[in-house]
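Just so you know, all these numbers are worked out from the coordinates, no wet-lab data involved. All of these numbers come straight from a predicted model, not from anything done at the bench. Cβ atoms are built from the backbone, for glycine too; each structure is taken alone.
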Structure I
Amino acid sequence: MHDVRVRGAFDDGILWITLGEKPESLLGKLQDLYVKLTDKVCPYQTLEGVRDALAELLKDRYVLIVIDDVWNADHLKPFLVGGKHCAHLITTRYSETLPEEVTFRVPVDAMQPQEAAQLLASGFSEAAQTRHAQAFAELAKQLFYWALLLKLANGVLRDYGENALQTALRDLNELLDQAGISGLDDSQRVAKVLEATFGRLKPEEVERFLDLRVFPEDVRVPVAAIERLWGATGGLAPIFCRRLLDRFERLSLLLEYDHVAKMVRLHDAIRTAALAHRPADLPSMHEKFLRAYAVQRWADLPSEMSRICGITSPTICWRRASVMSCALRCWITATCGQS
């Protein structure tokens, strides 16, 4: 999506939605698109209402709508909206989820075993890769040549260090064997490899990672917001927050860590697995976020958030979890240029 030709063809922007196997809220994701297009909280509370509003907003715009990781055709339908100048790019592992009218399809080959083993072994010396080539190949197969699992596993192996690589490979294989990973679904497989990653962290570091679940998926979160949150929940000074983010990055727990723009983004599958690791009380987590700013209401957060979201009453914020999530997304967008 960074190709200048793509951006030139769709000069009104690119909208990105990740669905996954079990999307949290289709309505919430549609409302997020409304927020991104208008910089206002979406007033519509039904799929049909938001779709109609989006259709009107997009009818004369040149926008590319990327709908990523589609598992279910019914999940896809609400997002097939847009005017004559809009286009949809859909990624899926299951071609049957695509509408019949889609005539241009590009098959993407799965990662080959050799490529998967190389990804798993990246960061180790050539001698170590050669010495443990068979073990890397077997582990890559056990991880279904899935890039996300391979990156997480690579982070675990590198954290052991090259001198303990043989032990690391044995421990990780034993964990996956005991979990019966071949009989699990994709989300459970991510959860099991995430469990191995958490095993390399101190309990308080795991807690700080779980704190990040308060932020919505597919949102670039300012490091400043994380520093404020971790300062409240863990008493961490900003420098220690950044060091911990560096550690999470080395363990491949972050989809993106932009050190220049000071932004962080979680992979939706990792966030989902983190929610499953310990069921989250989302209202309580949102309260933690508010406490991090020493306020009790969304309306008392920085003025830029209130202005863009148009929130004037705390009852608006607390009545529905979807509104809270939308407000948080909107505030994150508003603060992107301030950190």
Structure II
Amino acid sequence: MQTSRQTPAAARTAAAPSSFVVLQDIDDPCVWEAASPPWEVLASPIGRGPFRNIKRILVTPNWLIYRESFACALHVQGWTPAGMLAFTVPIRLGARSRYWGAALAEHGLRTSLPGSLDVVLDAGQEHMVALTRLDWLRAQLDPVTAQTIERNAESRVLPAAARQRSALGTWLRHLLNRVHAEPRLLEHRGVVTALEQDLLDGLLRTLCLGGPGATLEAAHRRQRGFDLAIDIMRCADLDELNFADLCTQAGVSQRTLEYAFRERLGTSPMEFIRRLRLHGVRRALLAASRGDDTVASIAMTFGFYQLGRFAAQYRALFGELPSVTLTRRGTFTGASLLG
């Protein structure tokens, strides 16, 4: 028997046509095989225990995240997803679990590029799995970082310290639980964009990839990239503005723009973008029609989906809660935040 519940959220809207959450509870390995795409797998139970797989899934246009557990040991062979990078974060690792014949090391993230799959999952195994589209990943990162990640992925392990790996797993679980509890978050394009960027940032924070050296040429690139980035911000739609797109349009790497902003503004590009979005929310609150708009709807329009954290950040910046701002009218001219 299989039970599967999909909450489409924005899956049928123009805002985010392929974002939804799913809960699966499967007690037959053949059904599990059929429900496993984009993985192509053959499952062979080990021993006589009952088969059961429970999976909580989040799907966005460029990411697939899920948490799953197994009641019995399982040998899985087949093919990894075409065009995707996948990595695993253990929650409860079985003693007999093996990935391509090797135990999961204390450090690093077990990962895969498109190719063969051969894993043994022990009874009681529980883990988080994240997959992202390689074409999207390459578009978000500078070529050196993207090539470094893919080169490490060829060895089926991405470098990460045990503490960072554990922190990533905890954060992914909280994120998955939050979206499953409030699937309507996915109705907002800005939220989906922010989720995907947060997932990429979480991966990059976890990996140990090293950093570039400082040269005169690099300093010139930082100055040019910073100037272009500010020009872009002046006319950008705040609900669409994200770090990766900013770097692409400015023609510099994420590291270069990170150094440039810290040199000139003492903050990161992501923090500066967040401030712009908070100011955008404030202006929208002051311009809102009473009774027609809510703090939550306006915040989500600007990509804030963790409303408790948003309220704290808003109060820290403006000295009042967003609900207080909404209760009074202000003058909004529509001028650019950086104009």
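Overview of values
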{"item": "Entry that produces -16000 once helix-only ellipticity at 222 nm (-39500 (n - 2.57) for each DSSP H run of 4 or more, over all residues; to 500) is calculated, selected from I, II", "result": "I"}
{"item": "Read-out Cα extents along the principal axes in Å, for residues 196-243 alone, computed value 27, 26, 16, structure in I, II", "result": "I"}
{"item": "Which entry (I, II) yields the derived value 1.01 for Rg/Rh (Cα atoms, Kirkwood Rh)", "result": "II"}
{"item": "Structure responsible for 0.00, with FRET efficiency 1/(1 + (r/R0)^6) of positions 84 and 156 (r between Cβ atoms, R0 = 25 Å, to 0.05) calculated and labels I, II on offer", "result": "I"}
{"item": "For log10 I(q)/I(0) by the Debye sum over Cα atoms at q = 0.15 Å⁻¹, for residues 92-187 alone computed as -0.63, the structure of I, II it came from", "result": "I"}
{"item": "Highest-scoring label, criterion being distance in nm of label points 7 Å out along Cα→Cβ at positions 124 and 300, among I, II", "result": "I"}
